[in-house]
Structure I
Amino acid sequence: MLITHPTRAEIVESVRLAFRHLPPNEFPARQQLIMNLVDAGSIEMDGFFIGSDGGVVVGVLISQLRPDGLISIWYPATLDNRSPQQFFPLLNNYAKSRNAPAIVLMTDKDQVIDEKVIFDNGFEYISDMLMLVANAATESNQTVENLNSARLKFIPLYSSCFEIPEAEHVSVALRSGCSGAKPTAHTGFDIHVSTCRERLIKLMAKTYVNTRDFPKLLELSPVDNILDEYWRNIFFRSDLWFFVQKMGEGEDIGVLLLSDVPPEHVELTYMGLIEDARGQGFSREIIQFAQNTTVACGRKLVTTIVDEQNAAALKSYLKRGFVAWDRKKVYAKFFV
């Protein structure tokens, strides 16, 4: 098996091999994701490896250079029971050339893998990543006019950055049903966000302290890089990002970042509380607010991702009607 990098024409064939284990209804979305990442430069040809035999693609390993500096890969796929071992030395060289502190390997549910190959190449099992979903309309039990919980106040990033008066701190999105002009443009808005960005970075760093969501990986990822990636997401909505405070107090205790993903769901991209605010049931109230916001946006579903070993967070989601619809095993190889 001769390993090279694909030409543009070979990418589609390679992606088809890489994800042949997926059900037919799931493959188009994964293929589109890969092509989008290639076009955005997140998947570089230097990290996209194909194995050929007689001009036929018989193996593929796809890696993604993440904004946080880590490299993510999908488990290498091969035909005719060929071993994927040849790919790993080349992958290591690529990771080192990008000064990546770790390589993260994810496998799909029910995907057949050789775990011995993974461990023999220096990876360790981290946890399972659960994809959760809830019917927001079913779980939401507050009116749009009473979305703030009795204990918590949610201050939209939009109102904070544009200095909207305290009386207007109910999200524009919630009052309008997420319709009409969206205050999301990066031109103009960026002029006002430097203070908010620093506020968010400091707050999110506090919420990461002793986190139970993939802590070994999170400690390698600079907060500002993660935040900037969220910020650049095409589904970013400044009116759906919130500072969380206790009612009647002016100190931030948490953050809630939502993404509006047409046509039918809102993604709970990140939710975090500082240590002093944990263990008081605030997470369930934040999730409730996210579900209510989803309904106000005219969306049916709310989705999120959680580390299966984060028992406290998982319990909060399950109590609010979330169920697991997918899972991935997560492995990592650390260089630091």
Structure II
Amino acid sequence: MNQTYHHIGIIGFGARGQQLAKMVVTQLPAYGKVTAYADTDDNLVIPADLYHNCHGLKRYGNYLDLLKDPEIDTVIITTYPETHAEISITAMEAGKAVLCDKPVTCDLEDSAKLYNYVKTHPCQFAVGLNLPFYPSSRKIKELIRNDTIGKLLCIRGMCDVGADFGESVIMRKFAGQPEGLVLGKLTHDTDLIQHFADSYAEEVTGHTANFLWKRHGDMAGSHDTAVIAGVMNNGILFSQSLTSCGATYGRVIELWGAKGVIRADINSETITIALHGEPEQTLQLPPKPGSHRGGDKVMFAEFLDYVDSGVKTPLRPERILSSIMIPLAAMQQKTVETGKWFRSHVR
């Protein structure tokens, strides 16, 4: 594998784009530099330390102009999801390697379109879903592979984004988008559940509602609460809930196996293992610095190593489909056969 010093362009330079830029310059300087960004906001504020560390940073008002820049070989897309499919395809047509942030698209049609493109064209593409790269997630996956709790039978996830996030972000970012928070957050959590299960959702039943965050106190905006249940193609049962009323931001997951259970808050460094007939164990993981407990660093390093490999096929492209189908199925307030839709598109 040839190691390349990458010149990275970020399309959409809001909070998430800047967070990833800071991660590159502070944690992965040997991999490359952020060379340019594209954003339509003429008054975008860039922190002085980030601007200083991205020496010579170029700004484009139109992403098409950034894609014409011959210096840039790799693109991170952190715009709104309704633009992701179009920008991703255009960037790959321009010969750029693409990491598209979650949610990969805002609807099933765009996901099918993007998936079909990456499977029928030589390209380098991945979805920026980082939960599997958290230290706790990686350790849980290792425990599952080592048969620590035996055959995996059931997974339960619980995500509470907290009242502070709920009030500020739902009202500001997701106003008028009923699926905004459910898709924006649970695309992460349900992708992680499928990752742990080594399968995809066969059937999904969900209920979502707007209880707390309403315009003028009564006009519903984004749904802020969700309860989902279903079964994987391999028979593992799962459930996932979403709320936005807690005091803190937490992502708790429980995995039941034939021998016992694993419990963890993905945002912490502690994992609990309770096996039948044995004292409960607590695993303490070393803290990891950086955005999302170091998950962004591990995810992006893997992506750039994949780009350096020269392989012109997408990285785990099935996530383009599987990562959004569970949250969107939940919005339908009925039982949905997600497995049939998934198999109708996957190649």
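Values in this text are rule-based calculations from the coordinates and carry no lab data. Source: prediction; values computed, not measured. Cβ atoms are built from the backbone, for glycine too; each structure is taken alone.
Results, tabulated for the structure shown:
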read-out: Of the structures I, II, the one that 15.2 was derived from, the read-out being mean count of other Cβ atoms within 10 Å over residues 77-84; value: I
read-out: For 60, 52, 42 (Cα extents along the principal axes in Å, calculated) the corresponding structure among I, II; value: II
read-out: Of the structures I, II, the one that 28, 22, 18 was derived from, the read-out being semi-axes √(5λ) of the Cα gyration tensor in Å, for residues 133-324 alone; value: II
read-out: Of the structures I, II, the one that 88 was derived from, the read-out being volume of the Cα convex hull per residue in Å³, for residues 21-60 alone; value: I
read-out: Top of I, II by relative contact order in percent (Cα under 8 Å, 6 or more apart), largest first; value: I
read-out: Entry that produces 22.9 once mean count of other Cβ atoms within 10 Å over residues 5-12 is calculated, selected from I, II; value: II
